[in-house]
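Just below sit the structures, each encoded as structure tokens.
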Structure I
Amino acid sequence: MSRVLLFNIIRFIVLITMQVFLFKNMGYYNLATPFPYVLFLLMLPLGIPKWLLFLISFFTGLTVDVFYDTLGVNAAACVALAAIRTTFISITIQLENHETFATPSISEMSFRWFFIYNLVLVFVHHFVLFLLEAFTFNNLHYTLIRVILSCIFTILLILLFSLLFYRKSRR
């Protein structure tokens, strides 16, 4: 358990630092903005209590909000991601077959499951984030284009990070 905690603390520090200092200034004409810090929330253990997941999600989003000068937009998007994460995991995984501290990664699950997991959760995060940021339905097509392009950019980065640190399963 202490090893899992240590890995998650290091993952949090590295991903938030990269988000704030590297990916904040990266984008494509304000259409595609990467948010790979959500990988931290996606890689939290499967058996984490829901209240702790929501608390960690809120403070992760709040940390990014502090550096981005957004008023809780990332925190709200991270809490929405946590809500969908609990539902997605309860629908697609039988937790009895996995360890409590197993992380949903390519080495634990199949690549197909991991890709769909990322796609759904990143889309929800980005949809909530950009809809709250725009706070209007007037330019909904522009907001949806930003959501889709940012999702593609973020998912590619997440898959790249996951494949770089991929370990073969010990099954």
Structure II
Amino acid sequence: MTARAGEPFDTGRAVSDIESALSVPLPDSGPTTDEGEPVTGEWTSTRGRGLLLFPLWESEALTGVYGREWNAAEEAAEANLTALITELDARWGPHRRVTMGEPLLPRPAPEPFRTLLAKDCNGDLAVWGPLTVPEPRWAAVSLNQCDGDAPMILTALISDRPLTLM
């Protein structure tokens, strides 16, 4: 679960969160660590060398959801992602798509892809960058689900490294 569980999706808030994160200092070194809500321990972000990964929205758990209900939940999550990408495209220009998935990544996967895989953030990335705020940064968003019953999670990634696969 993330700290965004139970919150309705709001495109304006998501864009604001991403834009604010672009100016947050990123670690130069050290281990990749998760941060959680102090009271509940729910995931709020992951920081590592040159990266910040955080949730923007989380769907309801999909335990026991099938058929039309499943399709509706998936369509709603995709609509949230599309609305966010549309707004960011309007602000920053057209995004680039980076297809994720372990078979596509080199071994060992470089950061920030290693962290994305470790957090089960395997959804394709919509990527913009480099954005200068005040230094070059890359931003990406993706829709993720770690297994069939788990909630769908919309995440943002900020990186000081190019978000490209060789």
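Derivation of every value follows stated rules applied to the coordinates shown; laboratory data play no part. Keep in mind that this is a model prediction, so the values were computed, not measured. Cβ atoms are built from the backbone, for glycine too; each structure is taken alone.
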request  = Output the label of whichever structure in I, II has the greatest value of distance in nm of label points 7 Å out along Cα→Cβ at positions 67 and 115.
outcome  = II
task = Identify the structure, out of I, II, from whose coordinates P(r) over Cα pairs in 5 Å bins from 0, in percent, for residues 83-154 alone was calculated to give 4, 14, 23, 22, 19, 13, 4, 1, 0.
result = II
key: Structure responsible for 2.7, with distance in nm of label points 7 Å out along Cα→Cβ at positions 19 and 43 calculated and labels I, II on offer   = II
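Among the shown structures I, II, from which was the value -22500 of helix-only ellipticity at 222 nm (-39500 (n - 2.57) for each DSSP H run of 4 or more, over all residues; to 500) calculated? List each step's numbers first, then the result.
Working: I: -22500; II: -8500.
Value -22500 for helix-only ellipticity at 222 nm (-39500 (n - 2.57) for each DSSP H run of 4 or more, over all residues; to 500) corresponds to I out of I, II.
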log10 I(q)/I(0) by the Debye sum over Cα atoms at q = 0.21, 0.23, 0.26, 0.31 Å⁻¹, for residues 91-130 alone derived as -0.73, -0.81, -0.91, -1.05 - corresponding label from I, II = I
